[in-house]
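Scrolling down, you'll hit the structures one after another.
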Structure 1
Amino acid sequence: MAAFLFLSLSKIYPGFQSFNERCLWVVRNTMVDRQSIDQMIVFAKENGINNLLVQVRGRGDALYNSKLIPRSELLKNTSFDPLYYVIKKAHANGIKVHAWMNVYLIWSKIQDPTSENHVLNRNPEWIDKNGNEPTTLFNNNNNNMSGEGYYLAPHHPEVKQHLLSVFREITALYDFDGLHLDYVRFHDNEYGNNSEAKAYFYQSLYEQRKPIFNNGKKDSNQEWDNYRRASITELVKETKQMLMEVRPDCILSAAVKPNLLLARNRYFQEWDVWLAAGYMDWVMPMNYTPDLRKFADNIDVIYENLPEKYRNRIMMGIALYNQSPLDAVDKIYYSEITRFKGISLFSYNVIVKQPDYFKKLKHSLKY
């Protein structure tokens with residue numbers, strides 16, 4: 001109930017309203033019932049939030065009605081449609097809703113999904129691997145899961161079509177204002193060793209250049225990196241094309257690694273290209289470091305490598321979970337000074353768990 005106690009940021013800090021887009025990430029545990037959604041909407045309305053990024057695809061599942069992917073195990077009430085409900089409530093309060101979809105990350109628990117229709121159970125051949133994992137991905141204890149969890153292989157020939165179908169279904173069924181993509185990247189640079197994806201790469205494009213994976217030559221490694229990078233950009237491009245067909249006014253956005261060069265070279269996420277080519281309407285760099293100098297360094301990389309005309313489509317992501325309210329305020333000020341169009345706060349969970357956090361943040365925003 002703490003959300004009802006907050007005053008409006010606009011009454012305390014007029015500069016907050018200088019951001020055209022004031023976004024809030026809402027993690028899926030808030031989406032499980034009407035009461036928690038109602039409290040979140042009240043908080044957003046009272047505090048000047050005009051864009052909600054609501055997580056409705058967390059781990060290859062759905063917090064909405066889908067015929068393609070299984071219902072989230074978080075939903076106890078099988079008749080409740082969280083996405084429909086939050087859209088209705090938010091729109092009644094003049095707030096836009098973006099359907100937040102985790103793209104390639106599809107599972108991160110030790111136990112397997114219970115649904116036979118979950119992609120991890122149905123299509124294990126789509127899962128990506130790094131070079132150190134054994135040929136057989138699964139065993140009885142799932143000991144082969146590493147890092148953040150299981151990712152789909154972005155360069156597998158069937159993965160893109162599966163995801164496009166998922167995106168098309170939700171876009172056609174729900175009247176949201178934006179489609180927001182997260183984990184739209186490779187797990188890390190050592191990944192990409194899905195056997196079927198590599199075979200497709202060999203056979204369809206580089207049959208005569210199979211030593212690419214073994215000879216260590218710079219040009220060959222670069223070809224392989226470009227191929228992995230292009231597989232993600234193709235998904236983004238075709239997602240935008242789908243939106244233009246189904247709902248042209250729907251905003252396509254993505255949560256991206258904050259260092260533009262690291263995003264491109266390590267995670268194969270060329271979000272500068274997405275902006276320049278018109279494939280992406282907004283990007284939200286997850287500039288979550290509590291260190292203001294590192295926060296500023298990531299912005300310096302953007303300024304040095306991205307033309308000014310594309311910067312007004314960047315909503316700077318700021319973390320609440322790992323820094324004090326005063327430190328978060330520093331990031332808000334810095335984002336305003338560096339003239340970004342909007343900010344996005346991660347996440348509403350902090351506000352629920354620490355009611356005093358946002359009170360202190362608002363107090364610190366006073367001049």
Structure 2
Amino acid sequence: MILPLTGRSRKSPSFFLLLFFIPWLLGAQALHFQHRYLWVVRNTLTSREKIDDLIQFASRNGFTDLLVQVRGRGDALYRSRLVPTSPLLRHVSFDPLSYILEQAHARQLRVHAWVNVYVVWSPNQQSTPAGHLIYEHPNWFDEDYARSDLPENGKNVAGDPDEGYYLAPDHPQVSSYLLSVFREIVALYPVDGLHLDYIRYKGAPYGYNPEAVAAYQDRYGKDPRKVVLNFKRMPDNPLLRTEKEHWDDYRRNAVTQLVKQVHAMVGDVRPGCIVSVAVKPDLNQAREKFYQEWDVWLAAGYVDWAIPMNYTADLHDFAYNIDVIYENLPEKYRNRILMGVALYNQSPLDVHDKLIYTQVTRFPGFSLFSYNTLAEKPEYIRRLHLSTR
């Protein structure tokens with residue numbers, strides 16, 4: 001039974017209708033999903049012992065796929081000729097990705113290399129390895145509209161420690177560099193998938209790296225800073241609105257073209273390898289604020305799976321994000337969406353309710369963020385009442 005979805009408000013009618021059915025659902029439907037993904041943060045990959053515990057846990061509890069974070073902040077938890085080794089690895093001879101692939105495949109678990117795409121440095125990092133982009137290409141970093149937000153050769157400058165510093169998606173050299181980094185992983189390791197995270201701009205004020213601005217100005221004869229400033233002064237002017245929309249589309253296209261190129265590269269280098277993306281859960285916000293048009297990526301076939309990070313603890317908001325998906329995407333595209341659900345900010349019962357909602361709205365699977373919570377709280381997984389495969 002599918003519930004009617006309207007998506008007209010945060011307190012969506014579909015949500016309240018679901019509340020009526022929850023007692024029936026709890027008694028009549030078990031949580032059965034074809035795809036059961038688990039995000040594994042990079043601090044789990046630092047030793048064989050931690051990886052062994054992870055594999056045993058995932059196999060025992062019926063997970064099908066592991067998204068393992070092998071690129072956190074422009075570094076590598078794998079053997080690379082292009083990227084410096086992560087300072088999290090005390091023994092540089094240890095190759096976490098190789099080891100987890102061996103162990104997981106022996107248990108019929110699929111492994112996806114989870115890579116943070118544009119975010120590559122945080123000012124609160126304990127250490128930054130030699131050869132990092134912060135030293136080699138500081139001119140590749142993004143900048144916001146109002147002021148320079150560029151890091152200064154690894155110094156602890158002011159910034160957003162949670163989000164970190166981003167490469168500029170619209171910089172002429174960034175995409176080719178990232179494509180070579182991801183090609184190396186897919187070529188050298190028998191990964192089942194490549195999972196792209198932070199595949200977006202940091203926010204609407206960004207995209208003003210000086211070289212990126214110069215490239216746009218050379219091509220279109222417009223300074224995007226002036227375009228935005230003029231539009232803010234006269235938002236009702238149709239010509240200025242058109243110029244602003246062109247600049248926004250340009251930024252969206254910068255991200256979309258990288259996704260397209262990655263998918264084509266993966267298909268050439270390792271046919272059958274899955275390309276998935278972690279995305280903002282509200283399609284409208286993703287497109288307008290972060291220039292992440294993931295509905296287009298699905299429709300164009302640039303990704304195999306989209307995983308909305310529907311991490312809110314509020315079931316109203318969780319339902320609203322699904323409503324927006326229903327309004328914008330036909331069923332054939334919704335069948336390629338796995339619902340991302342957070343564990344760190346809510347109780348097992350709250351997570352269970354959201355997995356019920358995911359099942360009722362007919363998504364084929366879920367991804368839980370993250371294994372850290374399940375490892376720290378052994379009772380958590382039991383209280384989710386997930387059926388094993």
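Bear in mind these aren't lab numbers, they're just calculated from the coordinates by the rules spelled out. Remember, predicted model here, so these are calculated numbers, not experimental data. Cβ atoms are built from the backbone, for glycine too; each structure is taken alone.
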When FRET efficiency 1/(1 + (r/R0)^6) of positions 55 and 335 (r between Cβ atoms, R0 = 25 Å, to 0.05) is calculated for structures 1, 2, the one with the largest value is 1
Identity of the structure behind 2.0 (criterion: distance in nm of label points 7 Å out along Cα→Cβ at positions 119 and 351, calculated), options 1, 2:
2
Entry that produces 15.6 once mean count of other Cβ atoms within 10 Å over residues 87-94 is calculated, selected from 1, 2:
1
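Given a value of 1.22 for Cα Rg over 2.2 N^0.38 Å, for residues 199-302 alone, point me to the structure among 1, 2 it was derived from. It would help to have the intermediate numbers written out before the result.
Details: 1: 1.30; 2: 1.22.
Working through the options, I get structure 2.
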If mean count of other Cβ atoms within 10 Å over residues 167-174 computes to 22.2, which of 1, 2 did it come from?
2
